[in-house]
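Take a look at the structures below.
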Structure I
Amino acid sequence: MKRVVITGMGAITPIGHSVAALYDSLLAGRHGFGTITRFDLEGFKATVAAEIKDYDPLNHFPKPDARRMDFFTQYALVAAQEAMDDSGILDTIAPERLGVYVGSGVGGMDTFVNAAVANHESGARKVSPFVIPMMISNMAAGQISMKYNAKGPTLPVVTACASSTNALGEAFRAIKHGYADAIIAGGTEAAINPVSIAGFQNAMALSNNPDPDSCCVPFDKRRNGFVMGEGAGILVLEEYDHAMARGATIYAEFCGYGNTADAHHITAPHPEAEGAVSAIKLALSEAGYTDDMTVYINAHGTSTPLNDKGETLALKKVFGEDAARKLHISSSKSMTGHMLGAAGAVEAIVSVLTLHKGTVTPTVGYQEPDEDCDLNYTVNGPLNVTCDMALSNSFGFGGHNAVIALRKV
């Protein structure tokens, strides 16, 4: 079995267009929430989102290319560029040994919505021939593979909010078992549009709080739904000996992965957190966790009543009541919003930085404790602490549970 390490990272998020900008915002407690600007909000109860600000596609792509790529693909390419530049791996690896595992929860939904409107209003002839390659969820992975001539194992993962955590976990396994020497892995999403917001709103999943400062408060008793975010997170996963041979910077070791299903409900988590418990245990077992380790948990932490309660219960069941209270827990979504298929990858980056920098980034906006969420959440300010291991949890509609374990190097 091969060891797997992380040697490059890239991100574009509502709170920063790079990993450094993301991390600075997290340490400062700057959230990315604001009133939605993309469409008319008449008739909408959910009016706040975490949009990417000050993004101009022409700063990254020639105009013809930008017009032929949905934002979810653009975001993935922007983050991949940063990650590949950071890793310096490109000229050191055979194309057949480099893969791409990049997921998205919904793919090119903006493209789908705009094409549906054009077809309805003006007929079939007004639907672009690029609609399908812009819309399909595998295109971010496909475009990245073409840009970097990655001819190894390449696939997208689509497991709703767990997509990019599953993508990272499956990439880890592919390298661990020798199918690739490195994989560009992560997730991307761009779904802040009227159809998506209406759908999540009417499913009672979104917060209807119009106040950007209190609309997303994970583990707080006032929480009433998640807030949509967007963007991408990409990591370069690499076989340890390959990374050492080329003198790469190693940020953390990828050491465990759990992938389970609740088999319970299309949107609600299992009431006893059975699938989450199993996924966490699998990741910890593979990672070689021992009771004396100091552990950071980047929680799924969506700010929905059921998720935060269930995730707290899962951690208690896995670690035991006393040990669970010694965990360092925070939710990045309190600032980035829920980036759906990109969430897990961005949160994996935050987990890597927590180990690498020795600082736990906070859950902001927290004010009112909830008796069902009573663990050691780092709130309203960073905490300097050296952690041995980090877990990043992601739980998606359909009952998908994905957990990855990282170890400090």
Structure II
Amino acid sequence: MSSPKVDSYGLEISAANDDAREAFLQGMDCTLSLDHPGIEQLTRATESDPDFALAHALLARQLFIHGFAPTAQQHLVLAEQLADTATQREQSTIKVLSATLSFKSDALSLAKSHIESWPQDAIVLTLLLGPFGLLAFSGDRQWRQQNIELLNLVAPAFPEDDWWFISTVGFMSAETGDLATARSMAESALRLRNTGNCAHTLAHVHFEETAIDEGQTFVRDWCQQYPHSDMRHHMLWHSAMLSLETGDTDGLLDLYASELDAAVCDPMPLETLSDNASLLWRCRLRGLAVPADSCEAVYRYSRRHFPAAGFPFADIHCSMMAAVLGSNATADYRSEIAGVDSDVGAVVDRFTRGFYAFADGAYAEAADLLQQSSDSIYLGGSNPQRRIVEETRQAALQHLPG
């Protein structure tokens, strides 16, 4: 009798054959490295074994975050229908994935409960951890500390040389201000394996340390070495953020047009929207003449991928472009934001009104509405992403007399 097939962390998977297992492992590796979507590999896994429920579920997740929601839903339904043939752990993973992709309120509690039983399940951990994880979008002000606590809890389940785990610890250490640990972990992870994930963690360390020259050189060299990574778009955004730190705005709009515009590079909707909207808004804060059609294109992009308000991180970036355009359509969007009935929704509404006030030249009103910029923690996202609220407030104050 053949031994059970397992994934990279020793968890049993219900792949019917070696081809399905190998394709699944390749797809799972892609989800961790952030260099490639993994859609091709996971599709191959489901083709090699059409009854491989977990492969359908992970494929659904990758399709969803890369903007293919209808196809993702089809595979999610298949995963749920086939779950009875899977192991108990796979069934639980599928349940967590389903709840997450369906925006169910119990997704976070299901994921936490799952990790208590299977602490090395990297699939569920990727749903929980990081700036776009369930903890980050939970509405809890302490979500960064909760990330660190969870990482400490599951650490014994991971090998000491696991590059993904080390990189994740490094990223969250940077987010919580433990820069010595962050740099050590980021550099260690990158030595183990040069992935977009590991490179991104080190880029965050550079930003938090204000290591401008080192950061710029690293991003430039890395992007030249890995021109096809899905993380290239966001790494170039990091380079732009470092340029803004020094006041060097020359070439930023050219960088946007040639490298970051969604028509040129579109790795995944949430990243593309947040990078592009925030860079264009920051350019406007610095007094650059941002083409109106660029802002309009980002606004249309946001409405195509996030058609209904209620996802705070996407909403706040869409609202920047709506504020720039100032048309009846964007006024309708502002009404949508105001209609989101939640505590975090109230924060988004306040910040949105602040962005609108700034765009209208009502700087005193903008500064007042954005005064509690620390509430941006409720939006999720990373430190440099959330800092745009405070940057806008500071720009408004600079316009006030005295």
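Computed from the coordinates by the stated procedures, all read-outs in this text should not be read as laboratory data. Quick caveat, the model's predicted, so the values are computed rather than measured. Cβ atoms are built from the backbone, for glycine too; each structure is taken alone.
Computing distance in nm of label points 7 Å out along Cα→Cβ at positions 82 and 346 gives 4.6 for which of I, II? For distance in nm of label points 7 Å out along Cα→Cβ at positions 82 and 346, the value 4.6 is produced by structure II. With relative contact order in percent (Cα under 8 Å, 6 or more apart) derived from the coordinates and found to be 11, which of I, II does the value describe? The read-out comes from structure II. When FRET efficiency 1/(1 + (r/R0)^6) of positions 266 and 394 (r between Cβ atoms, R0 = 25 Å, to 0.05) is worked out for each of I, II, structure I gives the greatest result.
Out of I, II, choose the structure whose coordinates give FRET efficiency 1/(1 + (r/R0)^6) of positions 186 and 362 (r between Cβ atoms, R0 = 25 Å, to 0.05) equal to 0.05 when calculated. Structure of origin is II. Among candidates I, II, the computation of FRET efficiency 1/(1 + (r/R0)^6) of positions 50 and 258 (r between Cβ atoms, R0 = 41 Å, to 0.05) that gave 0.45 used structure II. Match the computed value -10000 of helix-only ellipticity at 222 nm (-39500 (n - 2.57) for each DSSP H run of 4 or more, over all residues; to 500) to one of the structures I, II, and report its label. Label of the originating structure: I. Quick check: 2.9 is what I get for distance in nm of label points 7 Å out along Cα→Cβ at positions 74 and 122, calculated from one of I, II. Which structure matches? Source structure for this number: II. Which of I, II yields 0.45 for FRET efficiency 1/(1 + (r/R0)^6) of positions 114 and 338 (r between Cβ atoms, R0 = 35 Å, to 0.05), as computed? Structure II accounts for this read-out.
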